[in-house]
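Heads up, there are several structures right after this.
Since every read-out is calculated from the coordinates, none of them should be taken as a lab result. Since this is a predicted model, take the numbers as computed values, not measurements. Cβ atoms are built from the backbone, for glycine too; each structure is taken alone.
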Structure I
């Protein structure tokens, strides 16, 4: 895990914000509720030095809502 991150290797990570800004609040809230309702271990985190494909598509002019889930690891693409 990265320094000062909330993620761990036993939970799904829901990223609420990355280097380009916050993800859709309503989608993030719905995913949190889905995990809670189904007993899925979830950690909410922020990745200040990461940018997802969804963030890039939004910056390019895409008009849709986006949320980001994944494993709570640092440097997963290295």
Structure II
């Protein structure tokens, strides 16, 4: 894999990690495109991303905007 492809893939994963999949595991495209859920993908980008990647689990310990939690969040994407 060349450097440009690798950087593009890493950028997509980083952006996708901000989407809230906790209640949207069955609709990852919806989570990736819904701005209120942290998604910033277009419909075409989300469809292309979910063709190669899936969401196994997401952990979010930032209750009430980090006031009660640690602020840690992790999302596991296998391809």
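Quick one: relative contact order in percent (Cα under 8 Å, 6 or more apart) came out at 22 when computed from one of I, II, so which one is it? Only one of I, II returns 22 for relative contact order in percent (Cα under 8 Å, 6 or more apart), namely II.
Assuming -7500 is helix-only ellipticity at 222 nm (-39500 (n - 2.57) for each DSSP H run of 4 or more, over all residues; to 500) as calculated from a single structure, say which of I, II it is. It must be structure I, since only it matches. Once mean count of other Cβ atoms within 10 Å over residues 25-32 is computed for every structure in I, II, the highest value turns out to be that of II.
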